[in-house]
Structure P
């Protein structure tokens, strides 16, 4: 990532410089309100960027990102009346209004003398006849997909008022081979399934990878030498560091919001599973729960003041919330069935969870006090939700009956936009990165 920071940067705003058009908040385009329960996708035209095959490739990635969000409805290029010859000039707005393109994206991609790629885009409000935004970026040749994701994020933010989530990655467990001898490897890929690569060789079982909230670093479990160990892995350098070797069983380590601690569930000699936090600098551990039950799957609130977790202290697994010091442990779920894997939204407003009820596995969300529970998707087997950094989309594993193994899926908070995420093999335990620097 450090190399990329030197080669990928926003160098200018193309604020109508070539056209004299003003950029302002007033426009005829009705911007998307992502807080509505049902959202009608915005018709948007995304032209092939000037610059030959590379320009067309980048614009197609931008289009795929926006379409996959469920908030945008890209118009078929066969319907386009105007062919954009010069993206620096204002388009013929009437030609775009007649096909109901409420927003229009044009752009150009070129190669610089030093080998870098220059990509620029302009976003137009066709009904108001004005430019809404425009930027240009430089990247080395290996990072052209990132440029496309960054452009898609910029368009998403300008039209929704929310941060995008396309310039991100997913770390997960790749599963291959026969069901009774499955090889599990730590893997990583872009959020759209591109650029998949392996981070481990499969000689040891790996589980529950989790991203740091502020660095390109992950924590995960590995059963090397038959013992559960928790590791930190720096994705930029490949450097691996042992956090601890924990006898018995260790479950689901996660980072604190400041990245200075990990929280996990440890099974001790008394046979109970309780929640502990570990300071990554001193390696000191602090016990946070002391119940005669199974307390597991802890996750911090984004401000670090609270922890959500699962406990069967009431006879069946339910969701509890406590202070970061273990105080005030309070049950918040009361529905039928069993709850597991709660994860606090990056926005702080919701908790995602897995629920098993009526012979089905469900992915749902509830408010942080347990009210407003909503099931987003149900199926034969699905679990392990992870949030996009903007708190609007959830990814999880899903397996259909008789399919042979799990795959990764995403769903937005409306529950209407569920999509499979491509992966090389079967896949489980996804964790979404923060936006890349």
Structure Q
């Protein structure tokens, strides 16, 4: 069985629009809160954490609701389309509010955007496993991630060319007083809407679901672990709990590093802020380059093995970083390997979770995955921040902290017994040289 690349790319356009927004949100909104509306760093961080808090409750909710939705557009498409339209309209309101220095207009529209994004995020992610045979989901997820990252890169490029800034003595970006942010809001919003409209008009969800169902009946390859969509068998539930625990633990490690690394560079190495950005960019580039090869690797050695390789690579890199007390070019290699490890995890862990679902509750299980990852992203800045302030090690605690949680995720992952996709044995030697389209 071969993956339909064109169909997967078109479905991935919804994820592209999502990452385009989050790239914009993470880079621009904190700056606007602090520099334009004069919020303290603590208050700005509190506002920035609201999206993760909303996600814990809303992502599983709308995943489960979309599982049970039946419309002419399908069960995922209505949420993707309506959520995008509301988010895009509210981005225009946000941009105008910034232009007029209207804090409450900005804040209210921001809160409503976060709700709109939460409405369609899980349905957009659940769309892929709905229409992809289980053995091909890791490869499909690699393509979805690659397409999504292109959306994030688009927003970053727009901000680079549209927002003109200079560096102050602290190495921080400072924008001119007459700098207008409205064009960036409009361009990113237009890009998001265009991506989703292309997907909606190019892919007919109901027709596609019927087509995939017929293909599965013909080949009899789609064996569900949870055929009823009801209560899981005990051994499958144990595997689900363990992999969700693993998700929580490796996000605890990775996000502690990414959120504190800029301050680590300043406080421990005495480097400027651009140094941390260059290392983190290295991780992003290596992850993008590795997505598709890792999707293929999982088809050869299995998802669980690929995830364990990724976790092991990251744990070793965190451990080595503990001993690097000064800035060094070796750090680029370390972050490049971290990016590859992170890609190995992301490509395969989500398909493993939805592998344990039935076709009737993919959205609910997608919500489970995001609930645990978001919970970690809320918890780890607080816990690592407490240790930084109270343990006496300062920012040197970050890499030992990451080693601990990453190693724990390796242990819990070892005991996961379900959700893997075993490599299919070739019938003859010559078939091993067959390359799928």
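Nothing in this text is a laboratory measurement; each read-out follows from the coordinates by a stated rule. What you see is a predicted model; the values in this text were computed from it and never measured. Cβ atoms are built from the backbone, for glycine too; each structure is taken alone.
Observations on the structure shown:
- Entry that produces 20.2 once mean count of other Cβ atoms within 10 Å over residues 82-89 is calculated, selected from P, Q: Q
- At a computed -25500 (helix-only ellipticity at 222 nm (-39500 (n - 2.57) for each DSSP H run of 4 or more, over all residues; to 500)), which of P, Q: Q
- Identity of the structure behind 11 (criterion: relative contact order in percent (Cα under 8 Å, 6 or more apart), calculated), options P, Q: P
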